[in-house]
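Multiple structures are listed underneath, in structure tokens.
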Structure 1
Amino acid sequence: MSLYQIVILAIIQGATEFLPISSTGHLILVPHIFHWLPQGLELDVAMHVGTLLAVVLYFWRDILGLLQGFFLILRGEKTLEGKMALYIILATIPAIIGGLILSSVGMDVLRTVTIVGWMSIVYGVLLFVIDRKVSPTQTLQDMTWKKAFFVGCAQALALIPGTSRSGACMTMARFLGFSRVDSARFAFLLSIPAILGAATLTGYKMQQEGQSLLTQEILLGAVIAAISGLIAIRFMMVWLQKASFTPFVVYRIILGIFLLMIA
């Protein structure tokens with residue numbers, strides 16, 4: 001894969017991982033349109049590590065608080081941060097189960113332009129309706145086991161290409177009454193174990209196949225994905241303080257129609 005292809009894919013991965021428009025869908029779409037070869041496991045794991053670095057850098061204070069709270073709970077001291085850490089663990093479980101099921105069945109059958117197109121439209125409309133109809137009455141302090149589990153189930157459904165992991169989590173959180181900013185914050189924090197798990201699994205496959213983990217191209221992909229992801233997170237957190245998800249919905253619907261036309 002050429003240098004400019006790596007740069008483009010890394011920018012796309014970093015940005016779309018945190019915008020509610022589906023990173024997997026775009027990484028299927030772009031090579032399909034331009035007839036590029038698949039990016040391979042090496043670049044895939046590098047870009048995931050880059051996006052993981054982005055969310056860790058942006059939310060490092062939150063992460064530190066979650067870790068401290070988690071260890072305090074192990075000592076019998078309950079804190080808001082400790083409960084939030086447990087909620088994130090709980091919300092990760094459905095995605096793990098869903099990933100294992102799809103891996104045994106074979107995920108390649110879902111990686112089609114048609115599926116990406118339909119999922120882009122369906123979840124775009126769903127996000128629009130929920131964001132318009134549901135009043136934001138909840139903050140992250142109102143998170144419960146049940147609500148966290150529902151968001152986790154939405155994340156599991158996002159294993160279908162074109163759905164958008166962050167978009168599905170934000171949609172469910174908004175449905176449960178959380179504000180746009182808090183919906184995004186929980187979705188981004190929830191991405192940490194999800195991305196870490198995906199990168200670890202892919203890295204393990206690479207090791208089993210004897211593939212190299214460190215090359216200049218791989219490092220470049222990781223760095224660019226991290227920068228792109230950091231910008232995307234900052235943009236979303238600022239944007240949602242004063243605006244809605246509507247522009248992303250419009251983009252998803254236009255993208256979905258385009259994909260169905262070329263499928």
Structure 2
Amino acid sequence: MNGKHLRLGPWLLLAFLLLGWEAAARGLRLSALVLPAPSIVFASLWRGLSTGYFWPHIRSTGLELVLGLATGCIVGFAAGIVMAESRRLRALLMPYVVVSQVIPKLALMPLFIVWFGFGMTSTVVITALICFFPLMENTLTALAQVQPERLELFRMLGATRLQTLVRLKLPSGLPGILAGLRVAVVLALVGAVVGEFIGASKGLGALVIASQGMMDTPLMFAVLVLIAVLGMLVYEATLGLERWLLAPYSKTP
């Protein structure tokens with residue numbers, strides 16, 4: 001019963017917020033240009049979905065998200081392992097990794113457009129760059145926090161460096177690595193949408209800019225709803241992957 005209440009809680013809160021928003025918008029007679037009521041937003045959302053107007057933009061953003069996330073996570077995971085296994089490489093590369101993250105990504109987008117042109121490639125690159133760091137940092141930290149007693153046991157048993165990595169460090173660090181993946185998934189969607197603000201003519205981010213130019217605030221809110229739903233779906237998929245990967249380690253004898 002408590003589990004059902006926990007699952008219903010967020011939906012009840014959402015319904016309460018939407019009803020309060022609707023009542024405020026109607027009671028204060030707010031212009032739809034300033035703050036449209038939820039009923040107006042959902043009418044715009046339904047119209048865009050039923051006519052097929054939104055679907056090419058959803059597919060474009062979804063593809064950029066998947067490609068950028070996959071590229072960033074593969075590179076970030078590999079870099080985290082390499083730097084965790086080699087102090088010299090960590091000392092050599094870490095300053096450049098930090099510099100790549102402290103520079104605002106929006107400032108880099110014009111350069112990416114010059115190098116890769118307008119369209120999907122530039123957006124995928126900025127998405128990969130944004131979600132690279134969380135997974136790299138979490139992988140590096142998780143692999144460095146293995147208990148010394150276990151490392152000593154593997155040395156005594158004559159395990160090679162690769163065997164120690166695969167059979168001890170990665171399984172022990174899996175929760176921390178997956179935590180980095182969750183952060184990377186959220187940031188990847190941010191990167192895809194921000195990249196589309198400047199370097200794309202298709203996608204949910206480009207649609208936000210277009211709705212702003214048309215002074216169509218309900219459309220803008222409808223697109224924001226789509227971005228939120230897409231983000232939640234990808235995040236929930238990540239949680240499912242995490243439960244599946246951690247299931248063998250959560251079983252008690």
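Every number in this text was worked out from the coordinates using simple rules, so none of it is lab data. Keep in mind the model is a prediction, meaning the values are calculated, not measured. Cβ atoms are built from the backbone, for glycine too; each structure is taken alone.
The figures follow:
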{"item": "Answer label among 1, 2 for the case where helix-only ellipticity at 222 nm (-39500 (n - 2.57) for each DSSP H run of 4 or more, over all residues; to 500), calculated from the coordinates, equals -26000", "result": "1"}
{"item": "Top of 1, 2 by Cα Rg over 2.2 N^0.38 Å, largest first", "result": "2"}
{"item": "Structure from which 0.30 was derived, FRET efficiency 1/(1 + (r/R0)^6) of positions 13 and 173 (r between Cβ atoms, R0 = 30 Å, to 0.05), options 1, 2", "result": "2"}
{"item": "At a computed 38 (relative contact order in percent (Cα under 8 Å, 6 or more apart)), which of 1, 2", "result": "1"}
{"item": "Answer label among 1, 2 for the case where semi-axes √(5λ) of the Cα gyration tensor in Å, for residues 61-156 alone, calculated from the coordinates, equals 32, 15, 9", "result": "2"}
